[in-house]
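There are structures below to look over.
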Structure 1
Amino acid sequence: MTEKERLGGIIKGLKKAYPDATCSLDHKSPYQLLMATILSAQCPDERVNMTTPALFKKYPTPAAMAAAPLPDLERLVRSTGFYRNKALSLKEASGAIAERFGGEVPRTMEGLLTLRGVARKTANVLLGTAFGIADGVVVDTHVKRLAFRLGLTRHTDPEKIERDLMKALPKEHWIWFAHSLVLHGRAVCDARKPRCGECPLAEFCPKKGVV
């Protein structure tokens, strides 16, 4: 089969398995999503979702978060790991949003990348999930691993992987595709023991049966 046919099969299989794939971080606003995504670095989404309710209850706005005592933020986010750096990112990013962006999360990649704790992955999550803007493709650990296994990239650098996926995928799939790979990585394509026998993408995967 051609590469176009193989990619079409991958998309079709993922669409059938995860038609409504979206970000699994709980949030009620773009601001909450941004803060949660910063906390999700090297931390399971489930743990972040257990942490953010108390955080947002005490500091519900960018101005409130920016004015929060740093030790208190560290205490509230300690369970997410790397808590000192994350607490500082929450505080400084919130301050920038309050002071430079009128209290509103910026809707551009350029604006988001000026915020502490925000790189392309975080910015892509925010733009795609909160605003429906497909500026790029989220590349987290699951997407990185599955894109390589599925033969969609030969690279290991996230920015090069993102460029490969943007080139290969129709733009209307950029937002959904990354979230579907995350779900598939969690449910079927385990890093240590992929369950190829029950994988809907097996016939399109060059790494079928290979750990």
Structure 2
Amino acid sequence: MPIKVILADDHALVREGLKLLLAKSAGDIVVTGEASDGRTFLELARKKPADVYLLDIAMPGLNGVEAAARLLRSDKTAKIVFLSMYDDKPTLEKAIKAGARGYLLKECAGDEVARAIREVHRGGHHFSGPLHGLLLETMKERTRGPAPAASGALTSKEREIVQLVAEGLANKQIARELKISANTVHAHRNNIALKLNIHKQADLVRYAIKEKIAKL
């Protein structure tokens, strides 16, 4: 049976390119669904689960790391591969913490995407070659034991609100998007400000971009 894959990337051209690439070079892999944002991805993954999920990290509304983490909370067997332009250690660490089995750089060769999907489907892992040094450092740090939790660590809902604020949504719009009350959004934003010691919206936007919660 072919390996079923769901693609999530906010650029239609990237999704089309990946589908064409896999259709031409990987007869054992079939794209069964695609999404342009994290929330649509989650709905699709829950309705029509796939064997492997290939996600971009920077997506509107709900970023790929957060979407993957939520999917894995409801389906611990989900196999996640990130495809991203980010090649820095903090982003790689977040991806691994979210449960990634693979991490590909968007500059990687086409056949590497199919190879990564197959390896992850078999239960293995696949990380692009340029990331191996960072991956080794990350693994060494993890074997030393978990770092103490930061007192200002945001919850999943708070990170989602930070992303929506950075994307320019007002409290009432965020409330409609998340199906919660405006008062609840206000309370979350107060908690975010206290945890991060960030009280200006412009500074919160800069924080969101720096932490890859939202993109430029």
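Just so you know, all these numbers are worked out from the coordinates, no wet-lab data involved. Predicted model only: the values in this text are computed from it and were never measured. Cβ atoms are built from the backbone, for glycine too; each structure is taken alone.
Using the calculated result 16 for relative contact order in percent (Cα under 8 Å, 6 or more apart), pick out the matching structure from 1, 2. This value belongs to structure 2.
Out of 1, 2, which one gives 11.4 for mean projected area of the Cα convex hull in nm² as computed from the coordinates? Of the structures listed, the value fits 1. When percent of Cα pairs over 11 Å apart, for residues 117-156 alone is calculated for each of structures 1, 2, structure 2 gives the greatest result.
State the single structure among 1, 2 that was used to calculate distance in nm of label points 7 Å out along Cα→Cβ at positions 93 and 125, giving 0.8. Structure 1 accounts for this read-out.
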